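Read-outs throughout are calculated quantities, based only on the coordinates presented, and are distinct from any laboratory measurement. Note that the structure is predicted; figures quoted are calculated from it, not measured. Cβ atoms are built from the backbone, for glycine too; each structure is taken alone.
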Structure 1
Amino acid sequence: MQFHKALGAAALTLGAAALALPAQAKDLKIGLVLSVSGPFADYGRQIQNGIQVYMAQHGDTVAGRKVKLIVKDDTGIAPAVAKRQAQELLIKDKVDILAGFDLTPNAFSVAPLATEAKVPMVVMNAATSSVTEKSPYIVRTSMTLPQSSWAIAQWAYKNGIHSAYVMVADYGPGHDAQLQFKKTFTELGGKVLGEVRTPVNTADYSPFLQRVKETHPDALFFFVPPGSSMIALAKNFREMGLDKLGIKEMGPGDMTDENSLAALGDNALGMITAFHYSDAHPSKENEAFTTAYAKAHPQDRANFMSVGGYDGMQLIYKVLEKTGGDASGDAFIAAAKGLKWESPRGPVQIDPNTRDIIQNEYIRKLDRVNGKLQNIEFATFEAVKDPGK
């Protein structure tokens, strides 16, 4: 009898002790919707590379929660596919956070799902200004096209460029770049001598460049998708002798993306761009990032997309540290608003009003340094908010 009483007391004691132990925190599931295959697969790879570098430096646990990444392939510009993949992540995988989104149309299609599920959506690249307006649960760690288009227009007019021709790809980011450059440049006193929107997958720009040649502006402001389109544009520009006419090439910095420089080659030498990141940016944070990146991914160069992924994870970790591990939509967004940190790109902050990133815009010239093509920063516009809003 005494034995059974003692056993019962021991069981009660053990039960109380078990109740007193902290519960095992659930894994933090992050669903990444990215272009893993198709013509924009490089985008998805670079964002994943940046995420991996951040987690290698800071561990795979935050606020006591093990981070689990689930990657879904949107295959490129495919809003219906992206939406279906995001639905699966939310319903089947029960992710805590949606992230990635290298392309604007895909981010647009998923935004209503984030709103309905009240799940945070961290945009790591898609750069159309209105992306963050599509859901109160979106926060962006990359850029907007108006930020760099505003900066290059400011620099151009103040440095003797008073006429320009505008050529952009005919989709959201291109429209943003066109409208912001034209607005800023003309308000300063500059003249836009012509404008054209080109198909997104243009392989030959010579018919469009012929109009530029005939108009003979001080500069061509352009935005086309980085990669094969930009390579074709740079090649056609030189072949048609526009550089010999003294027409300067300038645009947002993704035109001279580090991962495309080998393919661009000398056709892109001298291009002036405005952007928030260069792998040549001089800071200890960037040196640590590029060193770790080169070691982990020697086949690639760190670029703006990898920094978008890196800082996307940095945002998630910093928010979870603030909330004590709470990733629920309202708590996450409240903690993200106004958040500041030192990025490989320089000082950044999440705008508490728009949930977009505030960052420096650097004016750069593409040059060869010790035989290597690099975007060399030579002027800075500090703490640029998205002028598109």
Structure 2
Amino acid sequence: MFGTPLFNSPKILLLGSGELGKELIIEAQRLGLECVAVDRYQNAPAMQVAHRSYIIDMKDYSALMSIIEREKPDFIVPEIEAINIKALKDAEALGYKVVPNAKAVEITMNRELIRRLAAEELKLKTANYGFANNLDELKKVVEKIGYPCVVKPIMSSSGKGQSVVKCEEDVERAYKIAKEGARGYGDRVIVEEFINFDYEVTILTAKTVYGTYCCEPIGHIQKDGDYIESWQPHNMDEELKDKAYKIAKKVVDALGGYGIFGVELFVKDNEVIFSEVSPRPHDTGMVTLVTQEMSEFEIHLRAFLGLEISTKLINLGASHVIKSKIEKFAPKYKVKNVPKDVKIRIFGKPKALVGRRMGVVLAVGEEAREKAKKIANSIEVL
């Protein structure tokens, strides 16, 4: 007779069950943790490897609190931005542990709050910025910032809702795009100076009980704010790398809590410019599955559990996303010859959408970027 499994191990409640959460739960299962996954749709990637799962709108305060009170997790681990922040704050006040903490989640999901922390409190170099609540205000802010500039929702994910404004005729369209891509905070948007950077990097930064540590820089290419490929290490001048590490540690230490943070930075000439930070594993950091002694997922888990971590680099490597060109439920995949130094990770999303990330290709070695891109482009979503 089958019964409900019994656990004496810590329990994590994962809020958001995409591909990053799936890898985190796999690591948690290896350490014997009880795993509960939550998302807004059925059979999300992390749900496929969790012990239990729930389908709710995580912006719904009552629905989220009812699951927290039912499950009584040791750790509440957000994986996405679209979560009711009041529920996280109230859960934390009741004694539940939010990773890294409710304040960090709130600040980093809100582009206004993170800009004010970085630029105004920590005095870090950022792009010039301004805010607008309606189209008339937006036109004034854009004129002040100057062309070209970037208009973004106050909160969104994977680059949704952002666009470049090159002239006055682009403003109204940019505002419409921002409102459609927003995940809260009404019609308020942020306008940022367009920086013609030399390159951008992610500095995965782990805050632990033993200190704050940075992984080797990850170079990446994004299109419309959505990651396409990444590689590690990205070669940086030692002086610039030191600046990048100091900025990343300053931001992460200010946010507090324990776990891994993805700090995104622009590099222009001899300047390192703060862009954004995520208080969780970062999509560009999927490359660490083949480049580091511990992946970003293992580091995140071990950091909030209070265990030692390693940021040691063991391989040169790269990742490249597999994107769908079709819309279809229960998609299949046609994979051709795959070299022995290349790995494929199909996320298991139940529905393919045009442009949706459905998997990633990971490669190691001197020509890792070329190999990852070639294999990723050869995989068909059917």
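Couple of notes before you dig in:
- Which of 1, 2 yields 2.5 [distance in nm of label points 7 Å out along Cα→Cβ at positions 167 and 223, calculated]: 2
- Which of 1, 2 yields 3.3 [distance in nm of label points 7 Å out along Cα→Cβ at positions 127 and 343, calculated]: 2
- If helix-only ellipticity at 222 nm (-39500 (n - 2.57) for each DSSP H run of 4 or more, over all residues; to 500) is computed and equals -13500, the structure in 1, 2: 1
- Structure (1, 2) behind the derived value 2.3 of distance in nm of label points 7 Å out along Cα→Cβ at positions 47 and 319: 2
- Taking mean count of other Cβ atoms within 10 Å over residues 103-110 as the criterion, the highest value among 1, 2 goes to 1.
- Structure (1, 2) behind the derived value 5, 23, 33, 28, 10, 1, 0 of P(r) over Cα pairs in 10 Å bins from 0, in percent: 2
- Computed 1.04 for Rg/Rh (Cα atoms, Kirkwood Rh), for residues 255-294 alone - originating structure among 1, 2: 2
- For 13 (relative contact order in percent (Cα under 8 Å, 6 or more apart), calculated) the corresponding structure among 1, 2: 2
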